[in-house]
Structure formats: structure tokens, C-alpha cells
Structure P
Amino acid sequence: MSSDPRIDTTVPHSARIWNFLLGGTDNYPVDREAGERVFQTFPGMVDMARYSRRMLTRVVRYLAGEVGVRQFLDIGTGLPTMDNTHEVAQRVARDARVVYVDNDPLVLVHARALLTSSPEGATDYIEADVRDPEIILSRAAGTLDLDRPVALMLMGILGLVDDYDQARSIVERLMAALPSGSYLAVYDGTDTDPAYVEAIRAHNASSGAVSYTPRSPEQIARYFDGLELVEPGVVPVTRWRPDPSRWGEAPEVACVGGVARKA
């Protein structure tokens, strides 16, 4: 683990809690304690973390493969794990370029060490907050050509913006800077499962971490206003273009997402 003095090991961080829920080791006792409390209230949290991560993989594979996107701006990256955005994209297209954005110094440390590109493509990491879209866009332009289509990835991050109107404004400002043919990909936790909502409420009240706000599927769908939704629309993450499985259909979880194209 890093000794970076900016890393506060006394307060849990969403990226490290998520890493713990995904079975990773890049977290501290305070993160594990926070994750365990959520899990005790809502045992389905581990499934939600894993199924949402699998949707990210399918989304990137679709964008790089079926529609030919070669540039990705992944905001709220989290700690590196299996099938990171650039790994999935560059398996399909070796020349894909990916910029990761997160505001946790521990993520930065690991990103620099692990998020390495193919020789034909590029990866970069920006330490910034989703609430600062102009900063993100300015720095991303050093790696991405913002005159060419970009896939904007906001996976599980907009719930960390308390104010819904602000969250929508962030999406609008980011997408306004991207050209026609760009894509928006979003998923976030919903308020449809009372056990999940209670677990998040208790987490927000007790952990000291940045609070998370589950929203209705209808609110999440409004992030895509003005864009052309890709089938099957805004659906539970397990229902977004699922891979065939001998185990049958995955259960629905309180997390929905979708992908849309800017005309």
C-alpha cells in the first residue's frame, strides 16, 4: 500500500470500499469495516458490485467493437481490477486511447503502475473530481482528440453528487464538449430496493465517506435526454446486452444503466 501523505487511512473512500466488495486487496481496515456494514444490512451488495462491473466490460466491448469507438473518458475509475476499460478496449482495438479520472490519490498510485497501454494505443490518468468537468476536459485533451468521437463513462459515480440537478448539469457540460458520434455510458444504484436504500442510508450516516444517493430509474434515464439510446435502453445492469450463460438469466439488481449516442 502507498505511503502517499495525501491518502487518509482514517476515513473510508468509495473507490476502496468498492475494491473490497469486488474482492480486491487495495483497501484499508476502515474501508473494509464500511463495506462489511453495508454487506450486513444488504448482502446483495457484492452481487451488485460484480454485476455492474460486468456491464462495464460489455459496454466497452460493444463501443470498441460494434460501433468502432477508439477514445474513452472514464470518470470515477476506481482502483484497477480485472478487465479495466483500456484492457477491454485494446483487446478489440489495439489503438484505443483511454483517459481515467478519479480523485483518490491511492487510485493514482495504482493507475500509474498498472494501467499501462498497448504500444499502439494510450492510457492516461487525471486526478480530478467529477464536479470539475472543465478541468477534466482540458486535461483529457492532452491524450484524446476531442474533435473525434469519445465514449464518456460515468459508471457508479453520479450517485456521489448529492444534488440531482448538479449531476445532470455535469453530464450535459461534458457531453456538450464532445462531437457528434460520441457516446454516454452510465449506471448507478436505484431506490427500488428498500434493503439497499437502508444500507446506503446507514453507510452515509456512519462511515464519514462521501455520501451516495440512490436515484429512481426515471431519474437515471434523464441523464440521456437529447441522446439516442442504444437498445435495450436504460435497464438493470444484468439486462444490458447480457452474455450467454449456462447458468441462465442473472437476477435483477438495484442498479440500472444504459448507453446513448450523440447525434
Structure Q
Amino acid sequence: MKKLWITLTYLVFVLLLIAPLVKIFTGAWEDGWSGLVDGLTTPEALHALMMTGLIVIVVTAVNTLFGVMLALYLVRAKWMGAGLKRLLNSIVDLPFAVSPVIGGLMIVLILGPNTVLGSLLEDGGVKVVYALPGMILATLFVTFPLMIREVMPVLQEIGAQQEEAASTLGAYSWYTFWHVTWPAIRWGVIYGVVLTVARSLGEFGAVLVVSGNIMNKTQTATTKVYQDVENFNVVAANGVALVLAAFSVGLLLLMEWAKKRKEVH
């Protein structure tokens, strides 16, 4: 019975993870090296990859900064009552419970061109929906919990004794953070960054809703794959998907390396 379950587990692993990756790889090389290069070097593909890279950089930077700050507040802030902390914890987990498409739709309903707030922003020269800011907001909505949920358990585990001791000895808040808190949470932050980058690379639903998928303007790598599949340009779709998959696998290997390095130290 045990061998049967092990066999079934490996079978599911192969069918759900390995087989799709192999299919993407073989599909990208269906027309040889020239076909792969041609699919990746079109102006549309290059623009989509550039947009994805820009979104990943901005979202990761914002998530790292505000995610660490909110994790510190939720664990360390004494001025927050237990009720407020529970409320904020529930809100943080909202993207896990809500479909990314619904998250994108909420942004459109609040900041779209036909809304009061969206019209005011556009009159001021800031277009959110069907533009880069909306795509960044949608990706932030989807990825925001990742950093917080990686850092909070570490803060709870290490406790506040060393930080309180440093404060008692006269250390400023920033000095305490960089010399006491940061060394303890840095690996959690690294895990959060890796997960945020990987999730940002693959985000589709929320970005599709808020971007409009406008070629050479608001198209990301994932929406480019979607459009190529719709247009039966399967080789180009596999080529872009292969690039995204390679980055994601590389990030996961980096995280495993970081875990081993943490265990060694």
C-alpha cells in the first residue's frame, strides 16, 4: 500500500509539473534555434518582457519595504490593539482568498476611467487603469502577503528581548533594526523576495483585467503568451513561456541554496 501511494505521488508530480515543462521546452524548439530566437526578438515580445521586468522590479522593491514594515508593526507594535491586529492580519490574507481577476476588477471599479477618482487622476495626467500604474497595483495586490508571511514567523520566533536590550542601552530605532533585527530576519526577507519575483513573473488574471492587453503598450509576458495561443502562434508562446519558466526554476533553486546556506550558518 505504501509503495502504491508513493507511485501515485510521483505520477501526479510528473503529470502536473514535469510534463508541462517538457512540453513547453519541446514546443519552443519546434522550429529550431532560429524559430525560438525569432519568437523572442519580435518588438512585441521584447516589449512584453521589458514590461514584465519593470513590474517585477517595482513590485519587489515596494513589497520588500512595506512588507517588512507591516510585519514589524503586526508583531512588535504595542500601540495596536489585539482587535486591530486581527483585522489587519485578515486584510493581509485577502489576496489568498480572492481571485486575482476579482482584484483586478476592483482596481478598475475604483480607479477606472469612468470613475470619479479615475477621472480626477487622468485630469491630473496620471492614468492608472489600462496603463503601467494599474498593472503594478494589480501585481502588488496579488503578491503583498508573501513578504509579510515570510517575515512575521521569524520575528515571533526570535522575540523582542534583544531589541529591547539595545533600546535600553540607548540605541536608536534604525540602529537597532540594522544591527539586531535585520541579521535575524534577512533570510526570511530573501525568501519573500524570491517568492514575490516568481509570483510577479507569472501573474496573469489581475494584470489582464487592468491592462487591456494592448500590444506594445500594456502587454506583459504572460498576456503575450495568452494572445499568441489565441492566435495559434504556439511556438512564440512556448518561447516566452520557456523564458518565464527558466527564471522561475532558477529562483526556486536560488531559494533552496539560500535555505542550505542558512542551515550551515
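Every number here is computed from the coordinates shown, using simple stated rules; none is lab data. Computed from a prediction, not measured in an experiment: that's the story for all the values here. Cβ atoms are built from the backbone, for glycine too; each structure is taken alone.
Out of P, Q, choose the structure whose coordinates give log10 I(q)/I(0) by the Debye sum over Cα atoms at q = 0.08, 0.12, 0.15 Å⁻¹ equal to -0.29, -0.67, -1.11 when calculated. Intermediate values should be presented prior to the final figure.
Values: P: -0.29, -0.67, -1.11; Q: -0.43, -0.89, -1.18.
Answer by label: P.
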Exercise. Just checking, which of P, Q has the largest value of relative contact order in percent (Cα under 8 Å, 6 or more apart)?
Worked result: Q
For this session: Have a look at P, Q and say which one yields 15.8 for mean count of other Cβ atoms within 10 Å over residues 179-186, as calculated.
Result: Q
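Kindly point out which one of P, Q the value 26, 21, 13 was derived from, the read-out being semi-axes √(5λ) of the Cα gyration tensor in Å, for residues 131-250 alone.
Details: P: 26, 21, 13; Q: 41, 15, 10.
Clearly, the read-out refers to P.
For helix-only ellipticity at 222 nm (-39500 (n - 2.57) for each DSSP H run of 4 or more, over all residues; to 500), the calculated result is -25500, so let me know which of P, Q that is. Could the numbers behind the result be given before it?
Details: P: -11500; Q: -25500.
Traced to structure Q.
For structures P, Q, calculate distance in nm of label points 7 Å out along Cα→Cβ at positions 75 and 235 and state which one comes out highest. Provide the component values of the computation, followed by the final result.
Numbers: P: 2.7; Q: 5.1.
By distance in nm of label points 7 Å out along Cα→Cβ at positions 75 and 235, the leading structure of P, Q is Q.
Among P, Q, considering only distance in nm of label points 7 Å out along Cα→Cβ at positions 35 and 195, which has the greatest calculated value? Show your work: numbers first, answer last.
Working: P: 2.0; Q: 3.8.
When distance in nm of label points 7 Å out along Cα→Cβ at positions 35 and 195 is computed for each of P, Q, structure Q gives the biggest number.
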